[in-house]
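What follows is a set of structures to go through.
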Structure P
Amino acid sequence: MAYVLGFLFADGSLENAPYIRGKYVRVTSTDVDRVQVIKKLLNSSHTIVKTEKGGNRKPRYLLRIGSRSLYERLVILGVTPRKSFTMTFPHVPPECLSGFVRGYFDGDGCVNISHNYQGKSRLFTIFTSGSRAFLESLHCRLQATANVTGSTLHSHASTPGTFQLRYFARDSIRLFELMYPVGIPHDLLMQRKYAIFMRYFDEIQAQSLRRMSKYIPTGHMAK
């Protein structure tokens, strides 16, 4: 449920429809597997609706759950209508922080690898939100829990009204250790983002071996 809450803070919304006395929880994403996982974890039987955007844009998937009790519980936890620019970091017990952060990251986070002119790999992770206060509180929790030491927080260059919290190599590795503890269930992580972290680790291992190769006699390189 911590993972679900984190994902809903990123890609969830609430819909109040008083004209039909309905209250709905909406989950939207271009990653259908995440919507399917949220549906499964919430024991929902509702239909996932696919919307084609046309051109090169990915289709979006919508799960819309009519539930007054779930709606009202989420309001208490901080997922409010039109939350994008006003949400604040919820109370998350320490033992639930890993799941919550990973859920938010799978919804509104990204990880990338860049290479300098020498070909050296550099890792960075980003959390995005319309609420600066949410990202500031997130950073404070990550400092206290994951021992991250630095970050940059600034306006999103291409999306007015949103902010990005960025971490670079060492801090990104510490975030990886927080978000992906040993034994995590397979469906509680987005494979394509996890795979980028693993590719980075493979690259730096290969680069380390190449640097060591000049000190190792021919025929003794690790395979």
Structure Q
Amino acid sequence: MKSEKLLQKVGKHICAVKINRQLAMSLGMRGGIDRVVDLAHDLALPAIMDAKLNDVGHTNEFMARSFFDIGFDAIIASPVAGWENGLDTVFAQANSRGRAVILLVYMSNPGAEAFYSMLVVQGREAPKPVFELLAGMAIQWKAQGVVVGATKPDIISRVRELVGPGMGIYSPGVGAQGGDPRKALDAGSTYLIVGRAIYGAPEPEKAAMEFQGLVS
């Protein structure tokens, strides 16, 4: 399988494997992405499912349970679903298994600004952008990390201020979407999500090594 061959080549140069929904749909759950997860674990790499869960509680619970059952160590979810009968079931699944939940705080695509930077008012508080509210939810719900696009170093810096030094910031959008890896790291990113920049490169292992050099 192509995904397994690629992972074998680049595994020693990366710190985790993130699998998105399109790959999960293409390979299937059993005999497909479970094999990739198993290989990641053989290489001592955690596996993250980029599910962006954002549905009602029972649907989110089913999805989280299904992904955790095949071995994923963490799952990405969208906090816009809210807590009660939303993401409470996802956190319950993760906490009972010792797994992690990473919350989406700011996407990497240009159109994300229209929503994530929108100013909102809660009660009598001063207006603040949506992404700040989402970062606050990550703290309140005790998420293990947040996703903030590498295309927005200023947002990364602000989120770092909000969540403190201990929470991981995962930044997609490097390379393919124009995000500068050095600027993202300098702004406060902990991890760079560089899938397309690696598997779309003429020499994936060389590309992985170059990214590894940035964070070493």
Structure R
Amino acid sequence: MTPKTTPSEGESKGAVVVQRRLGGRSARVRHAVLQATLVALGEMGPDALTFSEVGRRSGVHATSIQRRWGSRENVILDALLDASNLRIAIPDTGTLREDMISLVRSLTNYVTSTLGDGIVRMMAGGRDNPALAATRAAFYKARFDSAGVIIDRAISRGELRRGIEPKLVLEILCGPIYFRVLMTRELIDDRFIEAIVDVALEGIQRSLAPD
């Protein structure tokens, strides 16, 4: 006979069952909260996001969420970073060009997904209060810092000379993707991705060429 289970402390009755994940109850609660936050952000935007709404969607009491994260901006930042780290991996192919192609391809797959599209539009639109503006700045800084390793590795391999700003390179790579997603809605395929990368590489090499 299968024993009955009761909701754990911090989890509300009638909530959607969260799949068991390695790392114990704390990891399962975090996963449920972050997933609920992402979905709520994509549907409602940050202004409407509350601890109560995240709690309702995740099955975790709102007071438990507030106690753990402190502010809704912290929940938003944690959710965005967690999703981007899982879905936009930092490649290590052995060459700068292939790293760039792989990175832009991963970004494209994410921002053109239903969830990613909603998040991108939420981040790009609407008005900011200071806390949410700080959250967005912290998110992009963390992503630029982690992705900048592909430039550092290229310098170490001798593919690039020192002096290039990794953040600028990443903005050049990612900008056309966001433009097509948010503005023109044009197709983003491998041909377009490779063209972006090749133009970026040519520009980098020219900017670092001796006078």
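Odds and ends about this structure:
- If volume of the Cα convex hull per residue in Å³ is computed and equals 173, the structure in P, Q, R: P
- When mean count of other Cβ atoms within 10 Å over residues 24-31 is calculated for each of P, Q, R, the greatest value falls to P.
Throughout, read-outs are computed from the coordinates displayed, never taken from laboratory work. Please read all numbers here as calculations on a predicted model, not as lab measurements. Cβ atoms are built from the backbone, for glycine too; each structure is taken alone.
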